1. As an exercise: semi-axes √(5λ) of the Cα gyration tensor in Å, calculated from one structure in 1, 2, equals 23, 17, 16. Which structure is it?
2. Once relative contact order in percent (Cα under 8 Å, 6 or more apart) is calculated for every structure in 1, 2, which label goes with the largest value?
3. 1, 2: which one has helix-only ellipticity at 222 nm (-39500 (n - 2.57) for each DSSP H run of 4 or more, over all residues; to 500), as calculated, at -15500?
4. So distance in nm of label points 7 Å out along Cα→Cβ at positions 102 and 134, computed for just one structure, reads 4.2; which one of 1, 2 is that?
Structure 1
Amino acid sequence: MIIISPYSRPLRNGVKPNPKEFPYWNELIDLILKEYPEQTIIQVGVNGEDKLNNTKIMFNQSLKNLINLLNICDVWISIDNFFHHLASTIGKKGIVIFGPSDPEIFGDKNNINLLKDRNFLREKQFEWYENTKYNKEVFISPETVMEVLRRVLNG
């Protein structure tokens, strides 16, 4: 079982998408299921978030249920959001996809923190994201995430 946490909280100004949101989830899911068809992909989040293709939706889970899922999953993949911080508190290592936020500030060194290029980081890391324009070019490719996932799943 692979858990994905694809979204961050909505921006207060209502603009979508949040600049931290990886734009290639459906492509990544297709790659995963092509190579690992036996895997179940569980999407965690909250009601109102877009549902990704070929995932089992588990929205609005309690912290206890999320921790139980983390404890039994093969691996988890997240953007820079609440979920990777929760996983870090229980010591469950996973993959975090970063875009404009700096993994040296917001990441956990025990995780595999994926960043395309430091040149894409926001200048003011602690500024509200409402002031950051969405740019899908800041993210690594789904193929790169898949290479990392393959290494994790194959040991």
Structure 2
Amino acid sequence: MQHPSRPGYYRCVLDADVRTAIRDIADLMIPGNGSLPPAGEIVAQFTEKRVSPDEATLLSRVVRGLGSIDTDSLRALEAGFPEDFSVLRFWTYQGYYGSPIVAGLMQLGGSEYHGAPQPLGYALDRDAPTPSETRGTFIPTSEVKRVQF
């Protein structure tokens, strides 16, 4: 069941060993540097707030299947089970770069990054190159018709 105050917040409690594994995996994937923190604890907190029960089960299966948590294990997972690796990658990057802490530190470092595009949107170059050939067409919503199979 979702957390009632915010859609998408399930507040799943992960097993301690799964939470630790997620933290350690995130630290391997994004170790941090002098200006940005390592990802581990940020990702673990984000995941516990956002992961649904079904996704928690999937994450648990993936991290328990790793055996050891090191670079070689992650590379083997990526090569042998790309869908499972993509689950870890999604939660790691979404949790880290969606964090207000990381967005704030990136801004302090001179980046215009501000997390999700709303409400500020992204700065677009008005003079960006455009395609020389027109491709596709525009159909107003009112003219869209269902396709019969």
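Every number in this text was worked out from the coordinates using simple rules, so none of it is lab data. Keep in mind the model is a prediction, meaning the values are calculated, not measured. Cβ atoms are built from the backbone, for glycine too; each structure is taken alone.
1. Answer for the origin of the read-out: 1.
2. Working: 1: 27; 2: 20.
Sorting by relative contact order in percent (Cα under 8 Å, 6 or more apart) in descending order puts 1 first.
3. Structure 2 accounts for this read-out.
4. Numbers: 1: 2.6; 2: 4.2.
Derived from 2, not from the others.
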